[in-house]
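Next up, some structures in structure tokens.
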Structure 1
Amino acid sequence: MSRTPDQPASLRELSARTRASNLQRMRKERFDVAVIGGGVTGAGVALDASTRGLSVALIEKNDFASGTSSRSSKLIHGGLRYLEQLEFGLVYESLHERTLLSRIAPHLSKPLTFLVPVYSLAARSPLGNNRLKLAAGLWLYDFLAGRSNIGRHRWLSRDATLELAPSLEPSDLRGAFCYYDCLTDDSRLVIEVIKSAAAYGTVVANYASASALSKSEDGLSIIKVEDLIDGGELELSARVIVNATGVWSDQISKLSDSKAMPRLRPSKGIHVVVPSEKLRNNTAVLIPSVGEDRFLFVIPWHGFTVIGTTDSDYTGDLDNPLAQTNEVDRVIKSAAAAFPSARLSVDDVVSTFAGLRPLIAGNERSTKELSRREEIYEDESGLITITGGKLTTWRRMAEKVVDIAVRKLKTTGALKEMRDYHSVTETVELAGGAITGDSHKEALGAASEFDLNVSTVEHLIDTYAGNYRVICEMTGESSGLKRALTESLPNIEAEVPYAARHEMAITVADVLSRRTRVELLSRDHGQACIDRVKSLLHEESKRTINQHLDSPRRAD
């Protein structure tokens with residue numbers, strides 16, 4: 001029987017000061033598990049291990065979620081197209097994890113309706129125009145979701161389809177199948193998992209890069225860590241090291257074994273963001289990708305529309321994948337063909353982003369055919385590497401990795417207690433728990449209490465769930481913190497000190513790109529508020545220093 005961990009009572013500090021203290025702890029302490037990588041997989045491993053009672057450290061060479069985990073399609077889904085690849089187990093697992101995330105963080109797994117248009121001409125239909133085949137696939141999708149299914153798929157008439165997606169090409173449209181999956185904010189998901197891991201004891205640091213791996217005389221694994229903010233180096237000691245660095249995992253494997261063979265075949269996927277009023281969708285829609293045998297998602301997200309994704313081999317700089325002009329043109333051309341009355345063009349693009357999938361290399365001709373299932377392996381030095389996988393299955397992947405780590409620790413005698421070390425993350429709520437009851441009524445009450453606009457509080461609830469009141473309370477420190485960060489978005493200035501105090505935001509980019517999504521959703525990518533964000537981060541740094549000077553000195 002798995003134990004249920006005590007939920008942390010309140011939101012804890014996770015700041016630049018915490019980071020500095022954590023690096024000192026990494027220098028001095030020995031850990032059961034050290035995780036390299038602060039994307040969703042590494043964050044999940046840290047959370048799973050710490051909630052089992054293990055001592056855990058996590059380092060990330062850039063910012064948390066700065067790689068693939070902030071550049072996804074923003075979906076928590078089973079993966080409808082994986083049924084064609086006969087990946088029934090992966091689809092079942094993904095749908096199960098979709099349900100779990102909807103329970104432990106409902107604001108990060110919100111039900112979303114998807115339309116699969118069917119035209120008389122198969123080429124204009126994203127999944128073909130064989131209604132019987134499509135119905136069978138969607139029936140199987142519902143079956144694999146089981147009792148936790150969001151809703152059964154159904155057939156919509158032509159008129160009903162155009163009510164939900166009024167800009168769709170109407171000629172020869174026979175109707176559409178409707179099914180359900182979930183929408184997320186990927187970087188917010190990672191940040192909340194990191195915060196939960198830290199609350200359960202994980203010692204975390206961003207901008208801390210692993211530069212070498214070795215073994216100590218007593219058999220401990222040693223990570224040489226470079227502090228990329230303040231300079232300097234330290235050695236982090238652990239009984240088990242987990243390599244959860246995604247597309248960088250081959251590089252970390254080389255640090256452990258210089259003869260390690262590459263295992264990955266990175267695939268690049270790009271997305272474009274356009275104003276929601278251009279396409280006027282009330283649902284997500286699948287559309288054909290022009291000139292390719294694949295489909296694109298058209299997804300309503302944060303008041304905008306995200307269109308993607310592509311899937312192509314990538315051999316460039318892993319740290320800086322970019323959406324190329326020809327790729328953006330293809331996505332826009334595909335959307336313009338599917339929604340002709342929208343008259344969509346590249347001039348409508350608010351932003352673009354590109355991410356790299358850490359796919360396991362195989363004999364398939366294209367990356368589209370490669371499996372999205374994760375692979376876990378251990379080298380001769382004991383380094384455990386997990387790569388592949390998908391955003392949706394982060395929790396289950398982490399559970400599998402920590403199961404291996406626990407077995408290793410028991411084998412070596414490091415875990416001598418005869419107690420349960422099973423995963424308990426199915427019960428760990430993220431972001432301070434869900435808002436129960438009527439969220440609009442909750443927003444009305446908080447707006448009155450803190451003298452804020454109702455729409456502002458609704459945005460905070462939608463983004464920060466049970467922690468939203470902390471930001472509301474921060475607005476009492478200065479009336480300026482109630483101001484909007486940028487005119488076109490609902491974010492307010494109080495979100496900046498919150499990110500610095502409780503989410504280890506160090507740089508302006510941390511705030512605008514990953515703690516908020518201002519960079520993606522503002523046409524100027526947040527340029528108008530950069531100076532203000534810098535000022536707020538500087539004020540927060542001074543506040544932290546003053547608090548430190550005012551605190552009682554402790555004798556060593």
Structure 2
Amino acid sequence: MSSERFQFGNFVLDIGRYELTRAGKSLHLERIPMSLLILLVRENGRLINREEIIEQLWGKGLHFDTDNSINTAIRKIRQALGDDPGNPKYVETVLGKGYRFKGHTFVSAKVGESTQTRIMLAVLPFENLSGDPAQEYFSDGLTEETIMRLGQMSPHHLGVIARTSSMAYKQTSKSVAQIGQELGVNYVLEGSVRRDADLIRITAQLIRVQDQIHLWADTYDRRLPGLLEIHDEIGAAIAARVNLKLMLRDKGQLTLNATRDTEAYDHYLRGRYHHARANLVDLQKAVEYFKKSTERDPSYAMAYSGLADSLIVLPLSGDLDPKDICPAAKIASTRAVQLDPDSAETHTADASVKFLYDWDFKGAEAAARRAIDLNENYSLAHMFLAHVLSNTGRHDEALPIIRQALVLDPFSLICGAMRGLFLYHAGRDLEAVEQFRATLDMEPRFWVGQIFAARVYERLGMYAEALAACDHAWEYSSGNTEAPSVAGYVHAVSGDRVKAKAKIDEMLELRKQRYVPSYNLALVHAGLGETENALQLLEQAFEERDAHMPFLLDQKWNGLRANVQFQKLLSRVGFPAS
């Protein structure tokens with residue numbers, strides 16, 4: 001049985017269950033406020049006057065103090081949502097007119113739809129029972145490893161929700177039914193892990209969402225690194241309980257890409273733990289752990305893949321010099337593919353390096369498509385394929401693919417932000433704004449979403465909003481110079497040349513202390529109409545192997561588009577002739 005459900009920020013409104021939850025906890029709303037909230041959410045963005053509210057909630061011809069009842073209902077809705085009536089995030093009052101919902105909803109996935117072609121599974125975070133918070137990396141890493149291996153098991157028949165969205169339920173009080181509804185899955189795997197030195201005890205149980213029946217449970221006692229058999233046994237048990245027939249190739253996927261070296265495996269899990277935290281400090285820690293893993297086991301393909309994944313994003317996320325970082329990423333991704341040519345993870349790492357460093361767009365597309373062929377459950381492969389397609393102007397192909405990434409990883413901030421960016425690339429600006437607002441509702445401190453949102457706000461002439469988003473991006477990124485770059489461009493095109501040049505000076509001052517991408521400086525000069533300066537800096541960016549260069553089709557460079565030197569630069573970067 002399916003249910004109409006809407007997600008906005010951390011809230012889920014399940015109309016079939018007549019329930020509003022926030023972060024898994026049910027919020028009490030009386031009948032009238034709940035009915036009014038449902039009406040507002042269903043008509044998201046449309047102004048609803050009091051007469052329509054009265055008719056919908058009480059019917060025609062009633063004579064009592066409906067004005068006071070509506071006011072009370074609105075007040076209770078705002079209390080439940082934590083909404084400020086003076087600066088509303090969700091419920092807006094239009095004086096003398098009515099109310100509208102402005103929360104940018106997503107229609108959540110539904111369980112049990114007849115159109116579903118694959119069985120869908122969510123692996124919930126393994127609970128750390130060791131009594132030692134320092135072991136969180138191990139339980140989290142084991143969760144990710146299990147997701148990865150089960151995702152490989154039979155991807156055409158079994159869909160597995162990605163790590164980001166599964167980890168959102170760590171220490172949650174939500175029921176299996178709620179989780180199943182929110183993620184659109186048929187089954188949930190719960191587990192726990194207790195570690196005492198090299199002795200590991202893992203428990204796992206499979207629950208059917210439809211009726212919360214426990215279909216299977218088992219306990220495994222192992223000594224590191226003997227965890228391979230656990231994934232094999234868990235995978236086989238799940239397949240048996242969900243009537244999934246595994247071929248010999250599918251069974252083999254459960255034990256691929258592994259290491260027998262205890263320390264290599266431990267370093268790998270620590271690397272994945274820090275990589276998932278996705279900030280500059282943790283990414284640098286991830287690099288060190290993956291390096292240690294490859295040093296312990298030079299044949300460990302997944303460690304090389306993780307190393308490439310962590311390195312290749314540092315020039316963008318951390319303003320680090322690509323010449324210091326990217327050659328090592330390329331070596332790691334090449335080694336990963338050599339060691340395991342049948343891994344979606346290794347081909348996705350290869351795709352990211354080809355895209356951001358080699359500017360080999362055809363090669364990046366081929367690598368990402370190969371990754372999806374190997375494991376269509378790997379959301380990052382879908383995201384990178386969409387990224388290549390969108391950045392090279394193939395928007396109609398990119399948007400359905402990034403949507404598939406969000407089906408596999410609905411709570412992924414980066415996938416949500418990328419979808420907004422691709423909508424912006426496609427000229428669908430209002431849809432992009434809605435996507436960015438929905439993503440930032442989940443985490444306002446996600447600086448990548450803020451800087452992408454600033455781009456589309458500028459194109460819509462929403463300069464104050466664009467500059468505010470740049471300020472947030474600067475703060476939350478701990479000083480990534482894409483923030484003053486876009487802010488300088490906004491000042492330039494809105495006519496404030498003094499402030500635009502001040503942003504250039506700010507970046508030049510920073511350049512005395514550390515690497516600042518030439519692309520970021522060039523953008524402000526382009527906004528000011530200073531073509532010669534902009535082109536000179538873009539030539540420097542080309543020599544630097546600046547990871548921003550694959551974004552040269554952004555409309556913010558339209559002022560240079562007719563310039564012969566710019567056209568030659570596009571060709572040298574690898575873009576097809578326009």
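Every number in this text was worked out from the coordinates using simple rules, so none of it is lab data. This is a predicted model, so every value here is computed, not measured. Cβ atoms are built from the backbone, for glycine too; each structure is taken alone.
Taking distance in nm of label points 7 Å out along Cα→Cβ at positions 207 and 463 as the criterion, the top structure among 1, 2 is 2, with the largest value.
Looking at mean count of other Cβ atoms within 10 Å over residues 31-38 for structures 1, 2, the greatest value goes to 1.
Which structure, out of 1, 2, was relative contact order in percent (Cα under 8 Å, 6 or more apart) calculated from, if the result is 20? This value belongs to structure 1. Of the structures labelled 1, 2, which one yields -17500 when helix-only ellipticity at 222 nm (-39500 (n - 2.57) for each DSSP H run of 4 or more, over all residues; to 500) is computed from its coordinates? Label of the source structure: 2.
Where is FRET efficiency 1/(1 + (r/R0)^6) of positions 199 and 527 (r between Cβ atoms, R0 = 35 Å, to 0.05) largest, in which of 1, 2?
Going through 1, 2 one by one, FRET efficiency 1/(1 + (r/R0)^6) of positions 199 and 527 (r between Cβ atoms, R0 = 35 Å, to 0.05) is largest in 1.
From which structure (1, 2) was Rg/Rh (Cα atoms, Kirkwood Rh) calculated, if the value obtained is 0.99? Walk me through the numbers before you get to the answer.
Numbers: 1: 0.96; 2: 0.99.
The correct label is 2.
With distance in nm of label points 7 Å out along Cα→Cβ at positions 159 and 175 as the yardstick, tell me which of 1, 2 scores highest. When distance in nm of label points 7 Å out along Cα→Cβ at positions 159 and 175 is computed for each of 1, 2, structure 2 gives the biggest number.
Have a look at 1, 2 and say which one yields -0.56, -0.97 for log10 I(q)/I(0) by the Debye sum over Cα atoms at q = 0.10, 0.13 Å⁻¹, for residues 143-446 alone, as calculated. Don't skip to the end; give the middle numbers.
Numbers: 1: -0.76, -1.16; 2: -0.56, -0.97.
Answer by label: 2.
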